[in-house]
Every structure is written in structure tokens, then in C-alpha cells.
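Read-outs: derived from the displayed coordinates by stated rules, not from any lab. The structure presented is a predicted model; accordingly, all values stated were derived computationally and were not measured. Cβ atoms are built from the backbone, for glycine too; each structure is taken alone.
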Structure 1
Amino acid sequence: MVRFRTDISGTGQRERDNDTYAEELETEVLIVGAGLSGVYLLHKLRKLGFKCKIYEAGKELGGVWHWNCYPGARVDSHSPMYAYSLPEVWKDWTWSERYPDYAELRKYFEHVENVLDIKKDVAFDTRVVGAQFDKPSGKWNIQTEDGRVAKSKYLLLAAGFAAKRSVPDWPGLDKFKGEIHHSSFWPDDGVDIKGKRVAVIGTGATGVQFAEETAKTAASVTVFQRTPNLALPMQQKALTKEEQEKAKSQYPDIYRNRMTTFAGFEYDMVPSNTLDVAPGQRETFYEKCFENGGFQFWIANYQDLLFDKKANTEAYNFWAKKTRARISDPVKRDMLAPLEPPHSFGTKRPSLEQNYYEMMDRKENEVVDIKKTPVVEVTETGLKTNDGEHREFDVIALATGFDSLTGGMKTMGLRDVNGVPLSEKWKRGTWSYLGMACADFPNMFFLYGAHGPAAFANGPSCVECQADWIVDAMEKLRKEQITYVVATRQAEEEWRRKVTAISDLTLFPDTSSWYMGTNIPGKPREQLGFVGGLPLYKKECREALDNGFHGFTVDTAEEGGVQIRPQL
């Protein structure tokens, strides 16, 4: 039996000082998750007079920033992009650095609580393990892990796209005598890394951040890499209160404009094709993107970067040249930044790094290619690879990611009106309408998950886009006295075709990634996100709502009952 934490099961240590913890809770809206999405939904819906409660598996607000406290954990969207557009929140808040770390993001959520008074309607340490809609009563019946039940007209799933952890099935995981943790369950009080031999399993954003941070004080850091991370320079810097206060007069325009760009930042793709630009001019442009830092080289590049293989190769060659120049060890250089692209640049999410390549270049640190020599066993003292080599460690960090975009919803015990589990319906593929609704799940909406723009957008931009639509939809339902609304199967199929068709125009399907579901053994290979950008996504969703719930069946209190609205 694995002895380290692998899921979000509650500990049973809860306060029961208000009705939110009632054994039998009655509410109009039940929200699952108190991260960016859940907090925003609760605030917006309460302002409209909806009675709302949140069930949250963790012990605090913040979602991913409640769970993530591993060394080096920080956001990869820059300030002030990674923040709510709510003036009452941002007017008295300032950031200390361009890319805040988890500690500052926790303080941000404390500030959000002070301003919006969210916690009074949140039941913490409460995990949802079952939910089904009852048509006769028009209510959802929701069960928690510890046996409480709730009834609500609406069920809103705001658990996020990274709610289910992925843990390798290596033999001996329970034998290791040192410290071993999944990165998202890193102990709040930390782990003593100084002078220790550290293994980092995985090279996603977490693996890169963890490795570069722990390498400062560890005796050695060994990264077990399946695929090199084509990481981009973060260009971190400190921010002053004065410069932020001066900029706040522009915040309304900044937050409004971010909703008009492909990925919800203030910058966007350049309306030119790569090979139409002279080589010297192209080089200068690439240099500027690197100098500006962040995701600009990825999503503020030439418009054909993610569509044309030759254009993509030009970008990769520049990335490799810049990165290889930072690595002196020729073996590590070829492993971390190979001359031949391991995949099309940007079709796996690039991470942002500060000194990852310099840290891994140090002689005491090692990179292990687990495609060539996979891990076959965990021992009491370390890890054994199939070439017979045994490496000893004091600390093992499992930066092995998540069953992204679908895993959280599939493990929540959701059943449709006929009693069929969502996990069964999605076993061979994912179906949704607008990335926010599912057939046979009345009055249930989800956000920041499958078939939406979450994987390809700045978090708060995506959250506000989808949450505002859900809030407007619920206000419309109330105004029109609609008992329930549910997506049709036809609408689901059409949306899935649209998501797939847009993806097939790009280079994404050619790469194995969590975008395509291939990081989880047995998971269907399919595009799990909407890659058409925020403006197109918002247009599609608004048309469905503004044209009378196109693609939905509605049940009204009016004579005539159930109505099926035309398809998009």
C-alpha cells in the first residue's frame, strides 16, 4: 500500500459552526471547488440573489494554490494578468514580483476573502463522491465522503482541470525509506532539502520549477526525463507598489482587452507568416520575444507557428540555439535541448524557467532519459532503471502531473438522470456542449475543464469568460421560469466535432501530450481543449445563449413543457 498521499480524501477535521456543514444541506446552487472559478462564481451569483454554497476538499480558498507548495511553485501568467478583473479586489492589492509564487498567491486569496467574504458559504474538507439529478423534485442530490447530503437546483463544477493526480505504478513505491511526495501534496511545512540527494520525476512545469529551486541547496538533483521541456525564459523581476498604483488607471482597459486575445493575455499572435519575413527581421523578432519573457515566444509569435511545420521548425531552431548556448555539458545539452525537435514547439505546454538549464548543467546534477532506461523499481534507498543501475536518494518528488481536464469530473461520482456514471460515458471519449454542459445532466455546468479553452488560456481570463456565461445563463433561466436546462446529445456531438476539427488544423494532434490525453495509460487519444482561442470560444457560447439556449432542452413551468431549441 502506498504510504504517501495520492488523492484529496478528507481528513474529517472540519469546523461545523454554520449551516454550510449541515448533515442535510438545502441550497439553490452547490458549487464544487473554492479555487479561482468557484470563488468567482459564488461572488457573482450571490450579488444576483442566488443562495449558494461551496464544497471544497481542501482546507482553504485557492484551489491549486492551496494544494501547491512545493519548492519553486509559482504561476506562469504574469501580473496583473493572473488576477480577477474585479475592481473591488485589485484596487487595494499589489504584487511583489512579476510571476508570484504560491505564498503570495495564498496571500492574494486571503485578500479576496477579506474583500468578498467568501468563507461563510464554504464547507472545507468536504469531498463530493456522488451526485445525481432527480427530475420529479428538480434538484440535484449530492453526497459527500463523510455521509452528508445536499440538495440543490444547480450543480456547478469548479474543481479545475488538474484535480486528479497521476502517480506512476512502479513496484516498491511503498518501500522507499526517505521522503517521497507527489508535488501537489508537498507538505505545508516543507521538506529539508539542504545537502540531500533529490530525484525529480517529470519535466513539466512542476518538474522544471522544483529542479531549479532545489538545486540551489541540494547535494544533487537528478531529473528523470521522458521528453525535454522546451522551456522559455521567465524574465522574472521585482515589482514596486508605486509602478502598480500608477498603472491601475489602465486596469479596466487591460482586463477588458485581455478577453479579446487568443490566450487571454495583453499580447496576441502577430498577423504575419514566419517565412514571409526576412531571416534577419525574424531573428530580431524572436530575440525580442525572448527578451520580453513569459509566453510571448509561444503565443505572441507569428500566426502560423502552431499550424505550419516549417514555420514551427524555424522557431524551434532559434529556441535550441539560445538554450544550447547555456549548457556546457555536451551530453546534457543534447538531452535538454536536442538539435532535432522532439515534437513541434508549443504543442506541449512550454514551462517558464529562471535558471533551469544552468542548474542542470552543474556537474553534481544528472538527467536520466527514461525513454531509453525506464524506472523499473523503487527500493528502500532509491530508484532502479532497466539498465541495472541503482541511484540512491534521500528525497523523491513525483512531478508526474494530472489526469487533466477530465479526471476530476470522472472521479466525483457523477451520474446522469438514468444512473449512468459520467466515468462510464467518458470512458471511450469525452463529450460536452460548449465545454460547460453535458447531455443527461440537467442544470449542471462546469468550467475550466474539458472542451473549453482552459489549457490554452490565462487562467483568470478563461474563468471569467466561462463563469460570466454560466451566471448569465442562470439569470436567464430564472427570468424565464425554466425548471431545468440540459444539453442535447446532438449538440454534444456537434461540439466535439468542432473541437476536433479546429485541432486538426493545427500541429497539436501530432504530439503526445496531456492536451491529447496521452499522459494517462488507457485514456483515449483526443483533443481535450478548445484551441480556437478565447474570442471565437466566447462568440460560440454567446450565440447559443442569445439565441434562446440553442443546443439545449428546456423544461418550463409554462403549458407545453419540454422544448428542444434548434442546434447551432
Structure 2
Amino acid sequence: MVDVIPAPVHAAVPGDGWFELGPGTGLAAGAGTERTERWLRATLTAATGLPLAPGDPGRGDVVRLSLDPAVTRDLGAEGYRLDVTPDGAHLAGGGPAGLFWGAQTLRQLLGPDAFRRAPLPGRRWRLPSVRVRDAPRFRWRGLMLDVARHFMPKEGVLRYLDLMAAHKLNVFHFHLTDDQGWRVEIRRYPKLTEIGSWRSRTKFGHRASSLWEEKPHGGHYTQDDIREIVAYAAERHITVVPEIDVPGHSQAAIAAYPELGNTDVVDTTALAVWDDWGISPHVLAPTDDTLRFYEGVFEEVLELFPADAADFSAFVHVGGDECRKDQWRRSPAAQARIRELGLAGEDGLQAWFVGHFDRWLSARGRRLIGWDEILEGGLAAGAAVSSWRGYRGGITAARAGHDVVMCPEQQVYLDHRQDAGADEPVPIGYVRTLEDVYRFEPVPPELTADQARHVLGTQANVWTEVLEEPARVDYQTFPRLAALAEVAWSALPAPAERDFADFERRMAVHYRRLDALGVAYRPPTGPRPWQRRPGVPGRPIDGPPPNR
């Protein structure tokens, strides 16, 4: 059996033979394979202690890497073919990305200790004789990580890129700004990080909790940090899509630059970065000065996240969700703007705000993507939608010809609790078990075949209000991210027909890989004592989540 996650499209074990790697085993890299060669040699040399010196592709005892037009034709640029015999291994990619995903399969086949950073004594390194033909179902296979609510230092972000690569995920949605913190350096507006990147204290647990951590929390990424993260991701064929929230979820920005707020109804000079959870009432003022300010922000963002026609890097996420309109309703300036522009009330004002940046980004060869609220008021043809409030927004968008990333909160919000047990730490939202995530289907049956082609793929979203440290992020994310990775990659049958028992069997091996990587996942038997948070209130939602 081939105990690989995500499951390959086709895998056959022709016999009981093995290819054993030893001190003389070579790594033969063909033209165009340099990126995977670097990664594979560095990773496997560290884990095995074997030199994997450059080898001759024409002899035995070699791992051969190549790009093959036949693989491109049959499986696409992200497809790969892996053939292992007792004499050696040949990994062929349809393109550089496909070759890299094949290297992830090869590493898994070497066993869990191949995921360590130093060799353990007495280990043998053997690849089973196998024939694998594999390619992804979806082009967009993502993870959204919220670093605004609880900051994750750069090393933690790089670690998550490695974890994504190990699961063949290829889009990192980087949630960089929110009411509780601004995390990216913008040089023309230094107060965004000087003031906006930290808060004086933090609510511990759900917003109904009476518990507080009475110490400052914060942090941000310098522009060089961002460049490093983007380059590190690119080496692993992962695209980073930044998110800068407008016009809501903007209290941190307004605290740094009070003129961005609705100053005719609120004394924004007294505003601080928010220390609570929920949806802040403080939203951006719909003025030309605010537009110019954020154009300046996005100009620097575009430079930090360059576009490549080969992937999804043209996308810039603008949020667009949960924009409270109370201040606009009370603001004479906002009401005058609505009349001046001939808009249909405050909802039209939000659509105007998002539409401005849709056009601004399009003029610079970029594509806007936002949460499904951006559909309200109409969208330009090139804009895409992250469908989070169930499937409905994605269905509406796809029927209107917009590309969609399916990430409904009822299915793939990994901050939601994994079990109904009383010992589940800070229980939030619906119960979404490992099996629930495994049975998630990104393409709604309501869509026609032509409409379904607008579903770019899916992603899991990890919001960090109650995830106060990296170990808590691990606990909520894993093992469910492994299930989402299989949903995004593998050619699975309809949800009710999926073989969850086989997935669990393969997960028994995969837990050992996660152990080797130091992932503080939720064990299948429930939280370990130190993973619990007794007495910290959450926000559980009773009953099954709605399907639509």
C-alpha cells in the first residue's frame, strides 16, 4: 500500500522490492529541475545523513529528476510521475511545480524519519517499488492564516510554508491587517506599524470572556521579512496572496492615522488598536484622502508581492467583509458622498469603495479578490470571490462569471471546534471533525459544468482570536488541514462515498510524520492535558452547521 497524503490519482506496487539509498546513491538533476534538486538534497541530506552527490542518470543507484513533456500532456504542469525499482528512482514532472509535488511524495515514501532535521542512528532508507501517476484536482489549494489577531513571528510563518508544501498546498492567504493589529511595514506611513502593530492588552477567550492578558501584544514584518517570506514560498511553489482589509476591520489603521476615520461623528484621536474580538464599528471614511492613502499602501504591497503570470500572484485580497455602516449613517460627510455619487445608501458606498480598488488594481495588471460581501453592489469582470458565508456567495459569483475560492465557515474554518467534548479548548463555532472536513465538497451541485469551472479551488481558514500561541494554531489546524489537502488535491468521489476508513489508516502513518515535524496536532483520542484551556469561555454553536 502507498500510505501517502494526499492520495495519488494512481499508485501501483508491482512487487515487494525496494530501492535502498546509501552513501553512494546519487541525485541526478535534469534541466529545469534545479529548485526541486536544491530542496530535495537539503531536506534528505539533513534527515538521512547521506550526501546524495550529483549522479549519472545513466547508471543505477540514483534518484533521477527530470521534466517530461509527456507528463505535461497527460497530467498537466502540476502533475508528476514517480517510478521506483530496486535499481533506482525516476521522478518526472510536467513542470517545475509538478516535480516538486512529486518530491513530497518521495519524501513520504521514505518514512516518517525523513521529516526530521538530523539523522537518527540505525535507520535504513528505502523506497518501495512503486508506480505513481498524480496531478491535482484544483489549482487553488490554500491556507489562510490570520496573523493580525495574534502575531506569528516570521520563523513561524516559514514553518507553516514548509507544512503547506508537505501537504501539496500552493496558496498562502496572508491576513495582514485587522482591527487588532497591522502587520506589514509601509514605509510612507510608518505609524501603521509604530502604533498600529501592537495593542495594550488582549482578551483571553471569546469576546464574552471576562479574562484579559494584561500585557502588550504585537509585532510586524519588515519589508525585507515579507520579501524573504515570498521568496521562501516561491522556492516551494507556493503563491502568497496578501490581504489588506478595506473599508471595515480597519481600527488599527485608524488608530495610527486618525484622519482615516469618520472624524465628524467620532473622536478618532482617542482611538487605540482594538483589544477585543468581534467586529469594530470603526470603519474608513469614504473620502478621496482615504483612497489616496490606501493607494499608497497598495503601491508598496504590489512591490512586495510581485505578480507572475504562472500562478495566482496577481491577486490582492482587500477583505471587504463585515463593514458596519453605523458611522456612515450618522456621518454628514458620508451621507453627502452617497448623494454626490448617486449611490444606493450605505451598502452602495461600500460597493463604491471596493469598486475603486478593483479598477485601481486592474489598471496595474492585478486582480482583486475579496470576501463574498463584495458581491453586494456588483463587481468588475476580473474580480474573484472568497465564499465564506456558506456556499451561496460562491454560487452567485460563479453564475455571474466570477472566479471563486470555496472556504465556507461551516466546513473549513479550522478555528471552529473539532469535537463537542467539554475538554475541547476554547470551543468556537460548529463541530467540524476530521471526517467532516474530509467529506467537504468545494463544488456545489447547483452549478453547471461551465459555472463549476469558475471554482478555482478551496482553502482552509485559520482565524486566531482564541489561538494565543503557535501550539494552539497547530492544534486547531492539524490534522484537519491534511483532510482539506486531500479534498483539494485528490480525485475523490462524492462526499458520502469517500473512504474515510482508508484515510484514517493513512493518517496513522501521517501522525508520525507530524510528530517528526514537531506539530502540536489534536490527537484522534482528544486533547492532551496541556492542550486544554479549562475555564476559558468560547462560543460554541449547537446543532449541525447548515449545508448552504
Structure 3
Amino acid sequence: MAASDILLAVENLKIRVGPEGSLAVDDLSFTIAPGEIVALVGESGSGKTMAARAAIGLLPPPLEQCGGAVRFQGLDLNALTPEALRQIRGAKIGMVFQEPMVSLNPSLTIGQQMAEGLRLHTDLSEEEIRERSLKMLGHIGIADAERCLAAYPHEFSGGMRQRIMLASVMLLRPALLIADEPTTALDCLAQLDVLKLMLELTREENTAILFISHDLSLVARYAHKVVVMRDGRAVEQGNIERILLAPQAEYTRQLLEALPRRGDLVPLPPSERPLLEVEGVCIEHPGPRSFWGRSQYKRVVHSASLTIAPGETLALVGGSGSGKTTLGRAVVGLVNPCEGAIRFEGVDILKKGNREHRLQCQMIFQDPFSSLDPRMKIGEILAEPLRHEHSLNAEQRRERVRKTLIDVGLADHFVDRFPHQLSGGQRQRVAIGRALVRHPRLVIADEPISALDMTIQKQILELFERLQAQYGFACLFISHDLAAVERIAHRVAVMSQGKVVEMGARDEIFDRPQHPYTRKLLAAASPLEKLEGGGYRIRPSPVPAVL
């Protein structure tokens, strides 16, 4: 490739942690051409984000570039003054950060934040800035653009916030867009919308994209080239077809092997009646108060019905805001329905307040870092649910905690650690252990792998399957990750706008979906499947999308 055809060139980049620390990025090199999409792939801590931040001079201390060069349009960014670099950052190189709720200022309106870059890098008048912002908001699918400009970030869903962040960056029409995990924790429909929007906006300006992700399925669907990183080094790079069909590095093969895929499930034990019955449940949330001080209730779950047999895993899938988590919280007793019945072992818990149900039904929350008490040690967190086990003495409780740690794959010495001293995968193991330490009959798992790397996801799913076979608990598995659902679920229930629109056996739902919304979900997903020759490809959808 000629030098004139290269937009960004990273040459033997080295990033060090402190003056005498270890290397976070070691001898990394790759190039990006105008209009090209290059993906940086790897697990957390592989150096992907730090390499991207070096391109715009935003390395957080104590990290510092200690070798190599980053050239943009032929300019050595390291040789530029801070003032010159600020003229490039934002105007010519834009970045969409991983978590829009953190990167958007909660105290400023959307209009103020969209106008900030235009005021800094252009001579447009306030009226022209407003017109351009309104046009961009309409372009990304915001229905009421005028209201959006006056609204604050917390008034929008995660997918909408990511759209707004992308629109703010693309207003300046940069030559290079750095997208750092732009779809993490979004459901497959929101992922598809955000990525299609990103491609549409960048195609208009021939903008190149540096796409940082740990999701190989998304990378395979959208990227031209991929750089696989591990421990700060590029272990393999090339065009996406070559990497998928014939991965050379062992680490690349490990990442591909970690992708969930359909397998054989353990047959369910025979049972005379369901363990859990949800019948016609309706749930309402209080909305804004009227002039007279009365709350206006909004119904978020409409006449939902489902059953779970002993030892069965029922997956509850759907887009963000479909009511999945709200229904799961109602099952565990954290939300009170306004109508319907929830029967656990034949007893309506809404009428009798079944205490046994509260002890036998445990929940694994979506974010273990926020659900684990930061002031408690791991041993105390695991021992807390045993307070109601009056048959156990102190020694027996300690032994139960120790055995649970071993069951979830953690060593004894973790009892004296705090949650912040653990990795994301280890915290998720603790959250699973806390739910299982009482040996419950039903577990509600709310997005238990949504923000984990592929290899950690594989470990957690394997752990979950092993523990379910060991203890025999039933599970309501709430997830937007259809690949994980396809691996672990016996049956699948699909929710849309608060309603259960389709329910059936796993193979029936994935191979012969009936409802248009289910077909839309499956068409939006992009799982990779292994070929007989050892390569991989994007599995075609079983049915065309109904949009």
C-alpha cells in the first residue's frame, strides 16, 4: 500500500505503565486506509483501548508512550504541540467511548453537548449549529429532535445514548472514527441499529473506522481487517476472511472456540407439576404525577404467562425495555404485580407471601460489581444468605462457604478479598456462588455474561451448566445473547413490549420461529459456526427478517 493511501499508521507502538513499569502495548503495528474498517480484537487487558487512545493523545496516567510512532495523514502525532493535536482530536479523529452514560455529561443537555465540538472547531453561528444538530438527530432516528436537544442523557435508553454519542462525533465529519466497544451490553437489535447507523454515517464521508471489540461475531460481520491482540502484542492480523477461514495463531483459535454453540442438553427429570407458574402477570411502574398529584401508571408487562419445570432452564429473551428483567424481579419477589398469579410449588406467593419461596429462589444480578457490597469480604458475602439456615453451626457455615468457592472455581484465599480486588469474571463467579450457597431450587440469572470477554463467557456458561447438573436447580435465564441462550436453554420465551409473543423448545424457536419479532431477533444476531475444514463463517438466518 502506498504511503498516500494510508490514513493512520501505527508503527512499533510501545506503551508503558509508569517510568519503570511493564509494557501495556508492545511493538504494535497496523495501518488503516480511508474508508476501511479495522478491528482490534482481544480480551480485557490486551491493550486494545490503550493503543486507540494513543492515537489521539488520551493515554491516562501513569501510562505513557515509550516507543514507536503514530502517524495520521503523514503527520507524526507525537511531534505535534498540544494545541496542534487538539485541532486534530475531534475534528479529524473522533472517538465513541465504551459507556455513553459515563462519557456524556449528565449535567448538560444533549443540545449543549452536540454543539460543543462545532463551537470549538468551526465558525458556524449558533443558528447553524442548531440546524445541523437537528438534522443529525433526525438522521439517526430521533422522532422529536427539538425535545431531544433540551433533554438530558438519563432520559434515554442505552441504545439511544449510544446513537446520540455517535451523532455528536460524526457532526464534525472526522476522517477517522475510533469506536471503543460501541455495542457492549446492548441487545442484538440495538447493536444492529447502532452499527448500521455508524456504517451509514461513515460511508457518506468515506470515514475510516478503528473498531475495538471482543465480539468476534460482530467483527466478522462488519470489519475488513482484524488485529488480534494478547498481552499488548498483535498475535495475528489480516483480512477477516483469511482469519476466519484459516486462523494461524493458537490464541485466535481459542477465541473462536470460545464462541457459544448449540449442544446436547441433559434430559429433564420427570415431574408431575411445574416448579414455577406465572399466569397472566401484569406489572405497572408509577410515572410522572398529574396536576392533582396523582401518579400516572405505565404498564410494562402485559398478561405474561410461563412455566418452569424442576431442573429446567427457560431463557427469556427480547430487546432492551421489553420487560424481561421486570418479570424476573417479580418472580423473585422484588417487584409486586398488579394482576395475575405467581405459583411456586403450587402456592400463590402473591397472596400468601410464601417465605419458603423467598429462601428457595435466588437471583444473579446483571452487574456483579454493583450488586456485591464493596465493604464486605468475599467470605462474608457468601455467608450472608446462610443466616436463615438455622440447622448449620458456625463451622458448618464456613465449610459451606469454602465448598461453594471451590464449586465456582475460586481458591480458599479469596474469602479475605474484597470485590474490587477481583476481575470481572471472578466477581461473576462470586455472584453465582452467593445465589447457590443455599442450594436453592430456582435461580433467576439476569444477563449474567453480558459484559464479559468471550473466553470468560465460555467459562461462566460451562460453570453454570456444571453446577446445574450438580445441584439440580431450575433457572430463568434472562439474556439478549442469543448464542448463549442457544447453548444453555431447554426452552425459550420471547418478550416484546411487555408481552410474551412466542414460547417453545429451543430447537423450535431457533430453527422454525413463528412470530415476526422472533424472526427479527434471529436475523439481527450474527453467530459464527464452525466449518468441517476447521474454519468459521457467519451462520445464515433460518428465515428472512420481517422488518
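Given 6.2 as the derived value for distance in nm of label points 7 Å out along Cα→Cβ at positions 34 and 474, which of the supplied structures 1, 2, 3 does it correspond to? This value belongs to structure 3.
Using the calculated result 16.0 for Kirkwood radius over Cα pairs in Å, for residues 282-393 alone, pick out the matching structure from 1, 2, 3. Considering all the candidates, the number was obtained from 1.
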